[in-house]
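Take a look at the structures below.
Nothing in this text is a laboratory measurement; each read-out follows from the coordinates by a stated rule. These numbers come from a predicted model, not from an experiment. Cβ atoms are built from the backbone, for glycine too; each structure is taken alone.
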Structure I
Amino acid sequence: MRLLPYLVPHKRNYTFIPCRNIVFGFNGIGFKMIEDYSDNKAYCFDDLGVEHIGRHYGKDCNVMGEILISRYEIFRQKQVLTHITTNLNAEELQEKYGERIRSRMREMFNLVAFGEKSRDKRK
């Protein structure tokens with residue numbers, strides 16, 4: 001996310017959090033974790049797609065998929081932005097999260113793609 005300040009230098013009012021951490025939190029406290037990220041704050045979800053399916057008291061949940069659906073509704077109602085980073089391409093995202101969420105991603109996000117051999121932007 002070191003690249004984001006160059007793309008939108010006037011904005012930096014978002015919280016950066018790895019998707020894995022969100023799922024780990026869900027495994028411990030459950031659906032409140034999804035509610036916590038369904039607020040009016042701007043977030044950057046890092047490394048979308050590497051997280052596992054969440055499990056709380058035997059119930060499986062695609063935690064990031066549910067959060068993205070909630071974030072889409074917030075985006076539509078209040079224009080609150082959500083940023084993501086991922087190493088997955090569009091087809092892989094659709095395979096992991098489904099056509100419904102992929103369709104919402106098309107509306108919510110601007111794609112900035114880098115070639116496979118491009119230098120790591122985290123360094």
Structure II
Amino acid sequence: MTELHPIDHAIAAHARWKSNLRQAIQTGQSPLTVAQARRDDACDLGRWLIERPAPVKSSPHYLEVLDLHAKFHREASHVLELALAGKATEAAEAMAIGNPFATVSSKLTIALTAWKKAITGA
């Protein structure tokens with residue numbers, strides 16, 4: 001069996017975030033607070049980014065992913081804030097295609113995929 005690349009793990013973790021937000025919208029509950037969701041250094045991807053060696057941190061791919069990841073957490077915390085306030089319709093709309101959350105989420109996945117391709121050539 002082939003070992004997953006760390007960026008594949010990051011993409012999977014990103015997908016779990018979206019799933020968890022959808023669940024919060026449905027239930028009005030989350031194990032995370034809005035402040036925790038806003039932190040871009042506490043999730044799996046955030047910790048992985050922090051742990052990269054200095055030469056990697058100056059690469060354009062790293063800088064783009066770092067920026068998009070921070071934006072993703074700002075948008076995710078907004079969605080979670082709406083969900084926890086019982087504003088399920090507004091939260092779902094905030095996640096909808098064409099809105100900032102969906103846009104930054106898509107850009108982050110694309111940037112991660114491009115970074116992996118640059119590293120592995122695949």
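Thinking of I, II, which structure, once distance in nm of label points 7 Å out along Cα→Cβ at positions 75 and 99 is computed, gives back 1.1? It traces back to II.
Comparison across structures I, II (criterion: mean projected area of the Cα convex hull in nm², for residues 27-66 alone) gives the highest value for II. Have a look at I, II and say which one yields -24000 for helix-only ellipticity at 222 nm (-39500 (n - 2.57) for each DSSP H run of 4 or more, over all residues; to 500), as calculated. This figure was derived from II. Can you spot which of I, II the value 0.65 was calculated from, given it is FRET efficiency 1/(1 + (r/R0)^6) of positions 51 and 91 (r between Cβ atoms, R0 = 35 Å, to 0.05)? Going through each structure in turn, the value belongs to II. Kindly point out which one of I, II the value 32 was derived from, the read-out being relative contact order in percent (Cα under 8 Å, 6 or more apart). Of the structures listed, the value fits II.
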